[in-house]
Structure P
Amino acid sequence: MKHILIINNGLAGGGIERASVSLANFFYSKGIQISVLALYKSEKFFDLDNDISFYEPQFSRHKMSKYWYLIKMIFYLRRSVKKINPDTILAFGEWTNPYVVLGLSGLKYPLFVSDRMGPMAKLPLISEYIRRNYYKKTTGIIAQSNFGKEVLEKKTKALNIHVIYNPVNCVEKVKCSIKNRIVSVGRLEEVKGHEFLIKAFAKLENKDWELSIVGDGSLMNKLKSLVISLGIEDRVFFHGHLKDFRLQLSEAKIFVLPSLSEGFPNALIEAMSVPLACIATDTFNGHNEIIENERNGLLVQPGNIDQLTLSISKLISSAELRELLMSNAFKVRVDLNFETIAQKYLDIILNKE
């Protein structure tokens, strides 16, 4: 029986955690022995199958400096991998992948790294240096888009890059009344662009619509203060971090992803699977591989409040356009079927592709 080790940030809520846990459970269902090694000690938000071995450090990131933590993490990583002794390794996340590559250098294990952030996102200088010089030495690199592959090829000169889109975790509607509501899902951090969405919402001439924001983060209080300052606190609802946000998606008519940078956004493709009429920022630098403008969604430039206001107004005023976008968006269920995408990972890892 093959033994695959998945390295991630932990089981806390987040796109990397969700993707890695979903793949771990899928691989296990296919008769593969799976272990998951977390690089951070965190709360348990996602659930692994009971028979999947899970390892996490006993030291906390919050109790030491960043650099001392990195040193401890690398030693913990190398020691743990030797103990687990897998047949192959799949590591998730740009912030940690460079240190995984560095920490496991010289060991015999085939290593695949999966980058998850926007291709143009800036990493710390040391991380960029390691990525540029060591990624090419891995067994394989998995990019989330063709644009991401192009960027990685230029940065790393690597020839072992595979493109696998994110699979969609299809959202099944729950029974509820549909409201004049816009919904957005994502961490409340600067890169997710919620400030621009709130300001765009405040500018809408139609005051009969509401805005639901699902997610938590360091900007929660700042965004709540912004809502109050704009006088829209009676129409904007913060739901915090939810494990199940089907109700919030089911109640809405429009979904907005206002991010300044994305890799291959799970929240967007999940909203398309409902389906909802979706607006997304074109964070692929003109190479968007999810939304075809005015066919299955609308695209706006990141940080452009006026353009976002105009696009929301366009969908509010046209039920016909919303229906058209929803009809075409629903096809994401076939195009990004979870089992099909997950099997691509398995085929690459097991050298069947």
Structure Q
Amino acid sequence: MDGLRERDLRNLLEILGEVHHAEDVPSFRAALLDVVPRVIPNAYTSYNEFGADGTPLVAMVTPAPEQRLLESWARFGHQSPLVERYLRTRDPRAYRLSDVIAQAEFQQRDLYREVFAPLGVEHQLVVTLPAPPTLLIGLALADARDFTDGERRVLDLARPHLIQAHANAALRERLRDVLAAVEAGLDDGGDAVVVVDARGRVELATRAGRASLRALGGDPGSPDDAGLPAPLAELLGARKAPAHAILARADGGEPIAVRRLSRAAGGATVVVFERRGRAASRELLEALGLSPREAEVLQLMMRGLATAAIATDLQVSPRTVSKHAERIYDKLGVHDRVAAVSAAWAALDSGRTAVSA
């Protein structure tokens, strides 16, 4: 930063601060066209994207000039001394018109007479942002006065950071599209899936997942931690959260089962709730070595029913249900309900059991 004035440094930081928050490429373009005229005053700021073969892909100018001037630019833009310099040298650094051509010589060109003069501008400052492998971005500032060395250096210093900010915005956009596709695919299958980030915020939720969150007393549309229901927040906050759990509904209705809970390295957690009406076939649960009644009890456990509810459903005493549960645990080689449900779902997911209506 040697030789950069404090004002120019503030301008540089303001540009970088604006563009690095862009969540997608359109936001990056809009942020750049908004911040640059504020920190480097000019009459017209233009943003252009070109393909590898030079084909114009995006052209944005603020403020928007008359259509006839845009058409003139399309006809005579190749006469720009700055475009000529870049095509000759492939040097992407910031340059002014006055760096590459005498003003009197430039005024002899059709580009000046048909575009610059009608716009009331005499000077231009251009920086190029190569965005490999197939994209070239050009940012051009035009004004009646010439640009200073400090303003040129601000754009030069910002250039590599702008390239990275564009790449980051493009990556976020692709990830958002991928997540939207995943969410749509899961919605089509009716899966109740919720992804919670390390801060306890819901990052992704299918329709069925959002319904489960609401049933547990949460608000999946909330921008803060309040969107996560207390039972799930408590489960995720546990030092050794089980992979399977039964959570109480806010309305006191049938509990909701967490069929799978997986933590990612970055701190996010994927929660898969049991889909309503989905249960392991009793016949195939019997194939795990259970009696018909034990298979029936385990099936109800997998639906999230508590011991008392199972007893009511089967018209037996809670003590009888507990005895059946003990025999289930023994036959499956586990020690509690969570482990038994986990073993049953593992069998279901591996294809050894089937789904019944």
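Given a value of 22 for percent of Cα pairs over 27 Å apart, for residues 17-168 alone, calculated from one of P, Q, which structure does it belong to?
P
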For Cα Rg over 2.2 N^0.38 Å, find whichever of P, Q sits highest and give me its label. Q
Ranked by FRET efficiency 1/(1 + (r/R0)^6) of positions 41 and 193 (r between Cβ atoms, R0 = 25 Å, to 0.05), which of P, Q sits at the highest value? P
When mean count of other Cβ atoms within 10 Å over residues 97-104 is computed for each of P, Q, the largest belongs to: P
For distance in nm of label points 7 Å out along Cα→Cβ at positions 249 and 305, structure among P, Q ranking highest is P
If FRET efficiency 1/(1 + (r/R0)^6) of positions 57 and 273 (r between Cβ atoms, R0 = 35 Å, to 0.05) is calculated from each of P, Q, which structure is the one that comes out at 0.20? Q
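With percent of Cα pairs over 31 Å apart, for residues 73-256 alone computed per structure, which member of P, Q shows the largest figure? Show your work: numbers first, answer last.
Numbers: P: 39; Q: 49.
Going through P, Q one by one, percent of Cα pairs over 31 Å apart, for residues 73-256 alone peaks for structure Q.
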For distance in nm of label points 7 Å out along Cα→Cβ at positions 129 and 153, find whichever of P, Q sits highest and give me its label. P
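Give the label, chosen from P, Q, of the structure having the highest value of FRET efficiency 1/(1 + (r/R0)^6) of positions 105 and 161 (r between Cβ atoms, R0 = 41 Å, to 0.05). Before the final figure, lay out the partial values.
Values: P: 1.00; Q: 0.75.
With respect to FRET efficiency 1/(1 + (r/R0)^6) of positions 105 and 161 (r between Cβ atoms, R0 = 41 Å, to 0.05), the highest-scoring structure among P, Q is P.
Figure out for me which of the structures P, Q the number 3.3 belongs to, where distance in nm of label points 7 Å out along Cα→Cβ at positions 49 and 217 was derived from the coordinates. Kindly include the intermediate steps, with their values, before the conclusion.
Values: P: 3.3; Q: 4.7.
Checking each candidate, the match is P.
A value of -11500 was derived for helix-only ellipticity at 222 nm (-39500 (n - 2.57) for each DSSP H run of 4 or more, over all residues; to 500); which structure in P, Q was it taken from? Numbers along the way, then the final one.
Details: P: -11500; Q: -14500.
Of the options listed, only P reproduces it.
Laboratory data are not the source of any read-out in this text; all were calculated from the coordinates shown. Given the structure is predicted, the values throughout are model-derived calculations rather than measurements. Cβ atoms are built from the backbone, for glycine too; each structure is taken alone.
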